[in-house]
Structures are given as C-alpha cells and as structure tokens.
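Each value in this text was obtained by applying a stated rule to the coordinates, not by laboratory testing. Since the model is a prediction, treat every value here as computed from it, not as a measurement. Cβ atoms are built from the backbone, for glycine too; each structure is taken alone.
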Structure 1
Amino acid sequence: MLERNGGSRHTGAVQRFVRCEADGKICYAELTDNRVELFSAAPWNGGTPTGVRHDLADTRLLCPLNPSKILGIGRNYGAHAREMGAAPPQTPLVFMKPPSALASPGELLRLPKVSQRVDYEGELGVVIGNRARYVPREQAMDHVFGLITTCDVTARDLQKSDGQWTRAKGFDGFCPVASSITTGLAPTPLQLTTRVNGEIKQQANTSDMLFDIPQLIEFVSQVMTLEPGDLILTGTPEGVGPMSSGDVVEVSIEGLQPLTFRVADA
C-alpha cells in the first residue's frame, strides 16, 4: 500500500500491475519491462506471484480493474470550477459512474448519438486496496492500493440539460483507463497533462486539488463502504473541451502509465 505521507513522490519500490489474458485464462500480473508474472488473484485481494511468466507480446491486455463502483469527484480543481461557471465546492462533490463505463486498452471511444458535445477530462485515479468504512484522513492512505491514469468522459450538453450527472457520465466506454496500475508512488505532487491530437489542452499538478486523496477517502467512506478494487476519479483541471470523431486523446501523469484512446462515431 501507499504510505500516508503524500508529500514525496516515491513511497517504496514502484510496481505496475495489469490484467491480461494468457494461456486462455484471465489473470492479474505484475508487469516488468516487457514481461508479466501471473498472480493467483488480484493483488489487492491477496493474490501472490505464481512464478509463471510470459512475454507481454504473448498476452492480451484487459482493463486492469473490475470495481464494484466508480466514484467521481466534481470541480476538485478551483480553475476548472471557475471555467464551468461554478464556485469551488465547500465539501467534495461526489458522483458515480457505472462499472460498464470502463474501457479496455485500445478500445474506441464511441460518441453517443444522443449527445452533441462529449468532453475529455484527464484525471488521476485511485484504486482502493483495503475495505474502507469511516476512515479518518490520517489512516486513509493505508487503504490505497495504487494509482492509474484515467479520463472522466462527459456528455456536457446532457450534464447541463439533465441537472444531475448520471446519464452524462455513464455511457459505455466513458471511463477509459491506462493499461496498468502503479504502486509505490505518492499521489502528489504529480504533473498531469492532456493532449488532443498532440496539442496540450490541460496541464496542472495534483497538488492543486482542493480536496486531497486522504480527505476524499475520509469523506466518501462516511457514506459508503469502499471495497478493494474500487476506483475514485479525483477530478479534472481546467481546459476541458469537446472531442470529435478521429481525435486521439492522451492523458499522461508523471510516473504512471499514460492513457491513449481514439474517438469514433457510434
């Protein structure tokens, strides 16, 4: 697990974990260079190395997590709140995305026909490692397994017209994530950059969050139990904007596996 102190980047040996298909089975694995070592189960559920190794080229990478729930945090960067015409929230603004919004590596982002504007929102994702209920912020990082690069895709017109965010955030494929989860890296300060067709659209540091990860875990765990493998999207910085068919979106976060996906019509 990550250490409680989020002030330095490295909290231990950096490791990367994937979920893949190998030998006709779906397995979790640790990724080292271009090889994977299969695990007996998800590492956050007590999985251990099996000693079976494969070249990465001989496996098929899948979405690296299968959470019971995905929680998003709205307007967690002050500049983004202001660009949306809203005041920064006084407490974390929490919403949910269904697990069906997750996308596998290389999967196209399909623009739904019912929306006229679909936006990118590059974000840092936090994967829960231990069950968390009524967790004080001082102990919150003990419940974090690792970090992952994500994009909280949003149908902006539907978000505005509906008045609540479930439909706008919940389409299939509206939560693309990087192919690996990184452990041993503190969540701040990390540089976050979003590019569309190579052009920088978002650039910020995770230290700019209004509510840091310990605060978010404390707040959310007062409401619902966070289970191992659950995903928290920690909010997006300013610079959000629409995507069009044919666009290539890349979200990169310092020290993490970057996320790249292509956009296509439905």
Structure 2
Amino acid sequence: MERPLPIVKAMSHPRAALARELARGVRERRAAGLFLVEGPRGLAEALEAGAPPAFALVAAGRADRSPARELIERCRRAGVPVELVQDALLERIAPSETPTGLLAACPLPAGADDPARLLAAADGVVALAVRIQNPGSLGTLVRSAAAFGGAGLVAAGGADPWGPKAVRASAGSIHRLAVARADGAESDPGLRGALERGGWRLVAAVPRGGRNPEAIDWSGRIALLLGAEVAGLPAELERRAEPVTIPMAAGVESLSVPVAGSILLAAAAAARRAG
C-alpha cells in the first residue's frame, strides 16, 4: 500500500513556485521550457498524446474524487511526479478564475520558437496567425487546425499559444498539432525565408474583395494568413498573398478570426479530400 503524499502548503515549495511562474508570462515559460495545462481533460490529453508532464499538482481536497484519482494513478504509471497541494494554495497558483483543482507542467515542444523547423517538416495547410492578441481566439484556431487536418500553426506576434488561456481554448489540441511561435510575420527573417524556400503559397483571409473559398486552389503547401480583427494583416504581407473572402449575408460586416479561420480550414480540408 502506497504511503499518502504530503500536502504542499507554501508557495515557496519549488514546484508550486515554478507553476506560479509559468502562469505569469511567455518569458518565464521559455526560460523553464514548460507550460501549464489546467484541468483533468488537459492532463488526460497530454498523457494520451505521449507528452507526459514534468509534474502535476492536485488539490488535496479533490484527490480522492474522480477523475483526479484516476489521473493521479495514470501519472504514477507514466512516471510523472504528483504533488498534493492545499486547496487554497492551488487556487492562488491557478491562472483561471474558476480553478479545476489540477495543474500540470508540460514540456514545450522542440522547435516551439522555430517556425522554420515546423515549415520545413510540414506539408499541407498551415495557419499563420498574425498579431492575434486574444489568446482564446488563438487557442480556438489551434483546435480547428487540428480538427480539420491542418499541418500546423505559426503564431506570428500576438498572444502566446502556450499561455494558459490559449491552451485551455485549444481543448487539448495543443498537444496534437505542430505549433511554433515567431516574433512577427514581417519582422522574422527566419519565417520569411522558410516560406520562400519551402515554396509555400500565401492565401490571406480578407473581409472583402477576395476570391470565394471554393475558387481557391488548396493543393500543395498553403500558408493561410489570418490577421487580427481590428488591425488586419500587414500591408506588405497581404500584397504577396492571394486574397480569399467568405461570402456572407448582406449587412454582415465581418466574422471573428476564429470563426473565419475555422471555416477556411474546413473548406481547405474538403477541397483537398475531393482533389
């Protein structure tokens, strides 16, 4: 019979302190090479995707309840260290307003800051999210790209795809899709060079004046450019791309970025299956 785990009660505990740092910002995540996953689903997805966390923190008051109990056992079988944490302390560490009682620190994937590596290995449609500041929108795009068979996603400027809100919005897809972060689409020479060397065709989502998605040739290597809802895409980048516009009913000005991106990724997937 296994001895009960001690309960962490102080923020000074090394893993509690590290989890707190990971919740704060991209610099801390890069320095540690880790990002936070919150909730039973996020931890289960990490284990199922073959990306076991470096460690997991579980609220002591929930450890004997399902699904936490089962996930603790799965972590032990996978060799993942588990710490029981005082409930109030875990609530202070957790980045969300409604903590789930479970946090895990997962390793950042190799090439997380190397979009050239992603583009060299990918083949298909890659979403290029340019200056998208809303982490929920970015996480939703990760989820949609994975759902529709996308080859990956590059976040060029804007929110961090491994920030807590983006990870939560990805609903576990962050573990299954190739994702990389660039400083900016127009300011990152490595990204520009990789697009050119790899023969990637640029298709830019624009609110008006572009071709119907059904008229776009979605075959080959496509970088689907998705810009921020207010700022849009940088002019220099948009000029180099083939514009695509989703037909909408009269009087509707635009769609949100995650909705538009999801529609276009679905259209690309359907065209590639048909072709």
Structure 3
Amino acid sequence: MLGYELSSLKERFQIAGLDSPSLDAELIISFVLGIPRSSIYAFPERIISFVEIASIEDLVGRREKHEPMAYILGEKEFWSINFAVDKNIFIPRPETELLVELSIKNLDRIEFPVILDIGSGSGAIGVSIAKELKNSRVFASDLSKKATVCSMQNASSFSLENYSVLQTFMMSGILEKNIFNLIVSNPPYIPTCEIANLDSEVANYGPSMALDGGKNGMFYLSEIISKAPSYLFSEGVLLLEIDHKQAEICIREINSSGKYSTPVIHKDLAGLKRVVEVKKN
C-alpha cells in the first residue's frame, strides 16, 4: 500500500544519509504514480501495482547512490519555472536566480534590450529573462551541443520566439561588436583541484565541463572580463556569478582593464559574495 511504501522509502533514505529523506520519498512516489504529493497522505491505502513498484525501485536505487533528484526526475525548478535537465547539464541553483533578478533590474527601462547568456546550460538564466522581458532578444551560447539542445527545448516549451542558442565557445563566432545591452554568465569557476572536494552529488554527477574553471577557477571569468567590452554597448552591463573567494581578483582584473566603471559586488541569501556587476565605460 502507498502509506507503507512511503514509510519504507523514508527509512531507506535515512540509512543512505540523505539530507531530505521524506521529501525525496514523496517526490519519487509522486513522480511515478503521477499524483500530487498531497494525495500520498490523503490516500495511504492505495494499492501500488507491480509495475509501479518496479519503477519506484529503479529511482530509489539511484537516489540511494546520491544521484541528484533533478537528474532522477529530469527537471529542476528555477525562477518558478520547471526546467528540463539531464546528466549533461549542470543543475541550476537557487543562488543563480540573483543573476536573473539583477538582469531584469538593469533592463526594465530599455525598450528592446539585447542580451547574451554565456555558458547557458539548461537555459535557466536566458530563458527566465526572455520569459520576463517579452520585448527582449536573448542569445545564449554554450560549447556543449547537448546543452544547446536542452536549452532550446526549454525555450520551446514556453513558445519563446525571442530566444536563440549558439553552439560556440563563449563569444566566438559573434561577428558584430557593441550589440548587447547586457552580458550575463554563470561560467565554470571551481578550481580544478577543488572539484573532488565538492558535495558528492556535484563532484560525482555534475558535468566537469560546467564546473572546471582551471587552475585558480578564473579561466572563464578572466576571458569574459577581457572580451566582453568589445560586445557591449557603451554603459552596457556585465553580470558574472563567482565564488565568494574570487571577488577581489575579479575586481582587480576589471579595474586594471580600464574598460569598466567601478564594480559592484552583490551577496546571495547566505551572505556570500556571489555576483559581480559592472558597466562598460
């Protein structure tokens, strides 16, 4: 019965050392049975078929190995939107919503803003902006073909006609200069040597291409800081998500370039320095 299955899964997830055993159990049962989580408690006497039990067991086995729930369910909520994700895509995180918030704040007075989202992954940032700002034109770039396909699928699910994806390395292949009102990016910024020390769900399952920022984590950040001014309008905005330990070096690189105004650092809800905001001179 449904109630017994729920109790059993909670116990198994507790033994596996998962952080949210009750929630994970509810989500898997809800997903397999196609019912709201509230119905699990409303109808504990419901009989579960052998086929449903087999499907639940398959997903439970993956979760017991600490595979992220987003990969198991194939989706992750971001900016109150459900984005399709798979093992080839970095799972969008709540703190990255700060990039969307700041993007909209900087663009809401521009009639037809043009935006570039570098390293788009699932499209969480760019699609969220395109959905909020209907008069915008959002271009997203990613080197991974699988990421570009996922990004376009997410955009298509909302019938967005103001969103396009380029399979390219950051800004390579963009021939026109001075065309963007805003460039936004959550690039790989984890130092190579620190990846193995990340939470196991990230270290073991996150795609390395979306994590590895080189020796000190600054490879992509430095590249964007250096080249973004060529593609931004005068007073165009650059927004970068960073590790809090990279704030000072980012500021130094921005100031030494001589191409930007004074940078502003924004903190996430945990109080950590998370986003660098700067305008092109």
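When Kirkwood radius over Cα pairs in Å, for residues 34-169 alone is calculated for each of 1, 2, 3, the greatest value falls to 1. One of 1, 2, 3 was used to compute relative contact order in percent (Cα under 8 Å, 6 or more apart), and the result was 13. Which label is that? The read-out comes from structure 3. When distance in nm of label points 7 Å out along Cα→Cβ at positions 18 and 178 is calculated for each of structures 1, 2, 3, structure 3 comes out greatest.
Look at Kirkwood radius over Cα pairs in Å for each of 1, 2, 3: the largest one is in 3.
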